Structure I
Amino acid sequence: MTIRIIQVGMGVRGRQWAKVIRDDPRAENVAYVRNRVDRAKNDLAAWGEPENTPCFGDLNEALDQVEADVVLLVTPPEVHHEQTSVAFKRGCHVLSEKPLSEEMDESIDMVRQADDYNLLLMVGHNFRYLSSSQVYRKMIQERTLGDIGYGQFVYLRNRDGRRPDLNKYPLTMKQPMLLEQSVHHLDLMRYCYDDEVVAVSADTWRPSWSTYQDDCCVSALLEFRTGFRANYMGTWTSGSNRFFFEWRTDCSGGILVQKYQFDDLFSSKLTPGLAMEGELFKRSKDVEPLQEVPLEPCEAFIDDTRVMLTEFLDAIEFGSPLITSGKDHLKTLGLTIACIQAAETGTKVIMEDYYEGLGIPKAWL
């Protein structure tokens, strides 16, 4: 069975998706949609796609002329609701890049439409499928280092949005860091901790030299259902071009530390009684050494996307569970937008009350 896909969007991420689909024997991009059809044809030639692959300037036009099973959205979130609605009405499953929308009401409506039409809606949280994320989650689930006490997730990057190899819409969008980048990180914590956030406090702001028009820095305190806390700090506007990533989780029997976005995972086991000996303020030579955690090789944005596509194809062909579903995404997106609300109001947001106020059915959560 070959699953026919119409891909809407041909930017940086679109090229990655095209490669992954081209390499999968169960899937085929039967058409592409882009505002500039002439540029689309030039891109397809550069990507190694067949010369006769149809290109259209409008999704409705593509669906009128090409039979498809899936619409893949690699477009700005502001148009996802309209494009998803078109796809569902035509009987197509939807695989959408995150976030589903910048607005919760639109995202909720897309999930409702998926239910109404009995079609699949998957959201592209591909970072879940990195080798590092899979091992991080497994070690937490198996309590390799004991109970979680607290977590700290730091992402400091000087991302100049004017670079030619970056999408341009985040330059002017609302809360670009939260809605385009932090949404991945918040999703990773939900997924790898295998837990849900019950309350969040947050603040956001914009440094004066930022290339982004809206807030691109966020600091948040997340309270999880099982009682532990996690601090999150993320920015796209730094005072250094050195990328700094560290996700550390302190447990009763040691620590788990990821030092790079896609790999570099380490752990150390706590030595009982060592705090009672030696230097009062211990340095690296006096403490438990970090041990590298073995990971399977993984090409970021390609191998993780392959695994995600496999999950989607399995759900279509065999009815397998869809883990990164639209309903699951509502909890990640809800948490992301709750951070904005907490920052704007200066109050702690209780997630249960927040979801209830949005009218999200409890069965979805």
Structure II
Amino acid sequence: MDAFYASVEQRDHPEYREKPLAVGGGSGRGVVAAASYEARKFGVRSAMPGALARKKCPELIFVKPRFEVYKALSRKIRDIFFEYTDLVEPLSLDEAFLDVTHPKKGKNSATLIAREIRKRIDEELQLKASAGISYNKFLAKIASDIKKPNGQYVIKPEQAAGFIESLPIEKFFGVGKVTAEKFKKLGIHSGKELKEASREKLRKHFGKHGMFFFSIARGEDLRKVDPQRIRKSVGAENTFSSDLLNATELDQALEDICSELYRRLVKAGILGKTITLKIKYHDFIQVTRSRTLLLPMQTEKEILQLSRELLHQHREPEKPIRLLGVTFSMLEKKGILPGKQLRLDLTF
């Protein structure tokens, strides 16, 4: 979807149309959750602090997010997908992979199906979508950004090698800002240079991810579209309106975060073995500490207890804290059950 949250607000509020708009908080420590294309022309981006966004665009309109509305629309969009294929792998509320090798309806052409789906989303929901079409997930993901907004792009097998070689390293799926800088320090700035790097070099500097980079540089991605894919992590965090230093206040803040995290785990029917605490100090220095158990955690009380242990064992007591977050990984798709279990603690 194109600027999904912002586009929904512009659709539902005519007075916002064709104006720079951001969904999120524009005061204090608020952040931008989504920006309209009018706002992006000024350099406003998602995850940007609201205060900085206002500096870049003084006329920026901030609106509070309406996640229940976005979720309801996401379900309607997904219902359209399922008319064409059962192989739908959601990545988020506004993005998904579809395997249309054997479509349930429409012509046997991924390009024509993408065009038809985009037309239906426009006509039925008055929202714009873009699509990327190719023979694997990596290339389809990259292609989906090329003709945004409201467009689609195809990368055919015979085009893949040249396309990948010309791709800047920061455009590769899975390469964020930090990883891109690491690549550049190694002299790798493009897909061509990535393809020239040896397996050993990539494994040495990027571990198991190095083998993924080695493959996609050659247009190889054997991952299937998995409609049953379990999320890799579930988390909750809070950026405080003012920095916290007092232990009692931190404990209360952590309790609220763990309560929200537990609610999300129950709703998803997921348990986790690894808990990770994120601490961001007032100077923006960020640290994480993790603990892995033999069996998944099942109670809110235990989640809170372990989070507090990690916080008070590892925080610097003289430094005010700006943000706390708790994330679960090593997830299992099971119901939340009451009770205790034996522990095996492995702290990182």
Structure III
Amino acid sequence: MHLQSLDILNFKNIKEAHVTFSPYLNCFFGQNGQGKTNVLDAVYFLSFCKSHTNVLDSQVIAHEADFLMLQGLYEGEGEKHEYYCGIKRRQRKVFKHDKKAYERLSEHIGQLPLVMISPGDERLIREGSDERRRFIDMAISQYDPQYMRALVSYTAALQQRNAMLKDEGHHYEDALYELYESQMAFHGEEIFRKRQQFIEQFIPLFNQQYRQISQQQEQVGLSYSSHLSQGPLEPQLQASRAKDRLLGFSTKGIHKDDLDITMDGWPVKQVASQGQCKTCLIAMKLAQAEFLKQKGTHAPILLLDDIFDKLDQQRVENIISLVSQEAFGQIFITDTHYEHLSRILQQSGRPYKVFQIENGDIHPYQTA
């Protein structure tokens, strides 16, 4: 599945645009703040019903505008499909597939598989476990709708239990705690099992991508940690209930899972340079793209936003060589320097389109 054309109206600093893309390689260049990332974010929005930066929907509507519209025409396996997003201020956003609105936005997730790499994604390596769980959840949800339903149900039960724990003025019966703890355990077991399966398949792909980028200059590792590795969740929740009442939140559960990343046996965020952290991030995202391709019928769309900063020349060349392969399907790349993009185009040998972006205006620059 590739994005054939995109219509944008009032999305961030892009007031109006109609762009037709190459099914292979699409490059965008321009100075910082001109709108390169916003084009990629519009493509991301059509896949995930939200911005990559996790801002409120009202914040992606252009200043002084009352609404936005995104419409993408996708083609795959000889068929074309139209996906539409409309948002009016202070109203519920609308997503449509071939002019039919979804009842729930979660029904759309996985329809348009996509992986994005951007500078802000370094949080995945350097910050807390929330980002790494989100990475795992985003990967699994794109091919397993039941996983997302289990995640929603678990989160709802967790929120109810936490609300009770925080309510110091009321003493709740143990039976009510047991109700929500049973729900957390039931859905948590499914989530834990599917996360385990994902990590087992993901690790070899990650190692392969990292070796190809770094040329094996360092040894990296991944491991999955979870309270459920210690046994069933429900007894753990019961045992921690008194402590959790004092703290006001649930200390046990799959909401505390983490993906431990190491380099030469040490936590990567403690020992890795900026370039090594960037390499680790890119390897994880490219491995995610390969994983989704294996799970589906086609490669996901790959968005690469200004990824070459902080990398030495050899690693840049290795990444260019990797993403130039046909296995990665349709690719969108941004960079402030046309020279980087020019080297990609020379190496790829694939059809491409280049666009220049100035003040939110998208201009065709080169086609081959």
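Rule-based calculations on the coordinates, nothing more; no lab input. Just so it is clear, the structure is predicted and the values come from calculations on it, not from any experiment. Cβ atoms are built from the backbone, for glycine too; each structure is taken alone.
Table for the structure above
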read-out: Given 3.9 for distance in nm of label points 7 Å out along Cα→Cβ at positions 36 and 300, calculated: source structure among I, II, III; value: II
read-out: Answer label among I, II, III for the case where distance in nm of label points 7 Å out along Cα→Cβ at positions 204 and 244, calculated from the coordinates, equals 4.5; value: II
read-out: Percent of Cα pairs over 22 Å apart, for residues 188-267 alone from the coordinates reads 37; which among I, II, III; value: I
read-out: Per distance in nm of label points 7 Å out along Cα→Cβ at positions 220 and 276, the highest-valued of structures I, II, III; value: I
read-out: Given 60, 55, 44 for Cα extents along the principal axes in Å, calculated: source structure among I, II, III; value: II
read-out: Relative contact order in percent (Cα under 8 Å, 6 or more apart) - structure with the largest value, from I, II, III; value: III
